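As structure tokens, here come the structures.
What follows is calculated from the coordinates using simple rules that are stated; it is not laboratory data. All values derive from a computational prediction rather than experimental measurement. Cβ atoms are built from the backbone, for glycine too; each structure is taken alone.
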Structure P
Amino acid sequence: MTVCGIIMECSPLHRGHVHLLAEARKRTRADYIVVALGGDFMQRGIPAVIDRHVRTRALLESGADLVLELPVYYACAAAGYFARGAVALLSAAGVVTDLAFGSESGDEAALIRIAEILSRETPEFRAAVKKALTGGASWPAARSLALAQVFGIEAPFLPNDLLGVEYLRELDAQGSAIRPCIIPRISAASASALRAAMADNAGTLPTSLQEELPPAMSRELRRAAGRCAPVFPDDFSAALGWLLQSLDGDGRNASGLRLPEYMDVSEPLAARILSLRGEYRGFTDFCSRLKTKDITYTRISRALFHILLGMQTRSMEHYLNGGVIGYLRVLGFRQEAQPLLTAIASRSRVPLIGKLSDAEAALPPLFRSMLNEELRIARLYQAVCAQKFAAYPHPIRSELERPIIVIPESKNEQANPALRHS
């Protein structure tokens, strides 16, 4: 059995994603495509424009066979942690043979060489990075400058190339037998461009960009419009504003946690947040006010969401030390993929979770804690949707009540018994 894994966010799913799904199947000759999907909060430190369940259905109707959720501690994290969690998740399934990912440059040799250099940093390279950081460069820019200075490499650090390098590093670091498959991106509007167009067009996609969406995503966005989508960072402005104003003068919240205890929040950034919180006018405006030459907007946005979502550095360390991935949560699958589910249920080194009510007995305490954090954060996303959209379904549904999405071969949508495996 050949199984190709793909790490995706699809916020929203567009024709470039569909091309990646099709090319991955073709190039690896995969029997099945497994997607590790970021949930309601994305790697760039923003909320998903539409929730995970809607994106799951669109993915399954556009070429994926199985969708597993990437836990939020990795899904909403810097590139290295994002890659570590995603590669560990696909490896834990026990069946994935290939990992396909898109690349702006399409230069496989260059990406592999950069990954090797970054994984085996020389003293000269580290010194060059430190010098660039001291000069005010951001972390990605500092690494790029050091690569050019020490090795004469013009690093192609566009978003997908950057993540691709991290995937290659993690495959090596984890001693994985999964084979990388690098697929050049096609010329298409990016998810960032589509989100920006929606934000500028009262939440709908302009007619000129409609063809960028596959039919399944276009249909789901139309169904969700005005009910639960689209969602943007500023929809969380009130929640973040209340939290920041409730901190004491030392940056402690009611639980006694200081800002630097949250992921991506350094002491200087924490001090800057406290000094500028009196000027708070909204999420994106505050990110712009906090931005400096050496701290990127994305880093700040991620840090603010980590504060809002209660994502602590200490918790991340516990999860990493405890095995990175403690369960595989199924969001949806195609009925034809039942042999794949059966194989994962028997070969996975962690429990395959379909019915969330079974997780309590199936998981050790550490990863029950991780799953509980997922459920808590999902409720926050839903609560913001309920506040924004008058037509949002009430009451807010617990994730425990939301069924797995099954795309049937026929009318029979009976879920695979393997999903009850614990």
Structure Q
Amino acid sequence: MNTDAIARAIDACHAAGGGRVVIPAGKFLTGAVRLRSRIDLHVAEGGTLLFSPDPAHYPNVLTRWEGVEVMNHSPLIYAYGEKDIAVTGPGTIDGQGSNENWWSWSSGARFGWRDGMPDQRPARNALFKMAEDGVPVEERIFGQGHYLRPPLLQTYACENVLIDGVRLRNSPFWNIHPVLCRNVIVRGVDIFGHGPNNDGCDPESVDGMLIERCVFNTGDDCIAIKSGRNADGRRLNAPSQNIVIRDCVMKDGHGGVVTGSEISGGVRWVFAENCRMDSPDLWYAIRFKNNAMRGGVLEHFHFRNISVGQVSRAVMTCDFNYEEGAKGRFTPVLRDVSIENLLAEKALRVLDSQGLPGAPVSDIRLRKCRFDGVTQASVVTHTHGLRLDGVRVNGKRVAAL
């Protein structure tokens, strides 16, 4: 175990004013790694930072789990309240998630769970109830024995964050999870993990983020923009905003560029361009998830020059029926979405847009888009202001979906 050695190197580097801590060629087993200000954790060519699958090696810290603040297992790499931090290099960061350890906690049979084994469901329900009941965060103590999986890399309330070039593999849970951060760059990262909830990159309540030249091959959403779940999201009231996504490749996953579902704090000003999305195991290219329990305001999304080889469901979905659907007292909002020059070679349908009575999806604009290989009609309910300009479906120009 190299946990103490890595911590000593980071502390010494920080005390000297900052610099680079290098993981050289070879495999280095470790528990939780905590970054400090002005530190670049650099994984060199041929180097692998190999994380222990023993939950005891991840002490409790303040974290956010599925949009709710909690004292839980430390993320594998974690920073809190730091400034000018980086994780870089061509090497590999391996969370060692598998059906033999973290993944079975999801309660999914295909991830190793069997009747009689412990899983996350009781703790998940208890945590969500605590948040709705207003229990102070410091009293929401989970961790050992509660089976809430930690993400691979989480920066919490940090400023000026760079994640550049590394290969991320086999996360226990989400991969990259910046929370309440300002000025984040994720560049040239290769993410692979087909475990449960292996989202690629989940900006949550982030202001100012660039995601570029990354490759996503995931067991859940490739990029999922979030801002907190239900009462906890409204309590913090911090939207995700000013996010640019460009030149990325999305392979397997539930969605390419996704917003939700933990978005009670709202999301706005998201711009994506020059991305390639293509896999029979990619459900949607562009996906929005909201409901009457979340009630977040989602607005000002702009996509252009998106190439879609194939998706297994709709090219785009706007879903207000997600999870609790209409069972809530908060009005979900999605408005001002523009998509220009999207070319799709194969998809079940063009659009699946389902708002709620009294809470329509509004102002979706498709311009100069082409959809081929479409086999089913679009689903459009409780949707206002859908506009098409120069749109072709299976070679024919259409004025409505």
Task: Among P, Q, structure where Rg/Rh (Cα atoms, Kirkwood Rh), for residues 271-382 alone as derived comes to 0.98 - done: Q
- [ ] Assign the value 148, calculated as volume of the Cα convex hull per residue in Å³, to the correct structure from P, Q.
- [x] P
Open item on the list: Quick check for you: by Cα Rg over 2.2 N^0.38 Å, for residues 199-294 alone, which of P, Q is greatest?
Closed with: P
Task: Among P, Q, which structure scores highest (criterion: percent of Cα pairs over 15 Å apart, for residues 111-166 alone) - done: Q
Open item on the list: Quick check on the output: -0.82, -1.05, -1.16, -1.31 is log10 I(q)/I(0) by the Debye sum over Cα atoms at q = 0.16, 0.19, 0.21, 0.26 Å⁻¹, for residues 55-142 alone, derived from one of P, Q. Which one produced it?
Closed with: Q
- [ ] Determine which structure produced the value -14500 for helix-only ellipticity at 222 nm (-39500 (n - 2.57) for each DSSP H run of 4 or more, over all residues; to 500), calculated from the coordinates; the candidates are P, Q.
- [x] P
Task: Comparison of P, Q - label where relative contact order in percent (Cα under 8 Å, 6 or more apart) is highest - done: P
- [ ] Output the label of whichever structure in P, Q has the greatest value of FRET efficiency 1/(1 + (r/R0)^6) of positions 135 and 207 (r between Cβ atoms, R0 = 35 Å, to 0.05).
- [x] Q
Open item on the list: Out of P, Q, which has the highest value for FRET efficiency 1/(1 + (r/R0)^6) of positions 175 and 247 (r between Cβ atoms, R0 = 25 Å, to 0.05)?
Closed with: Q
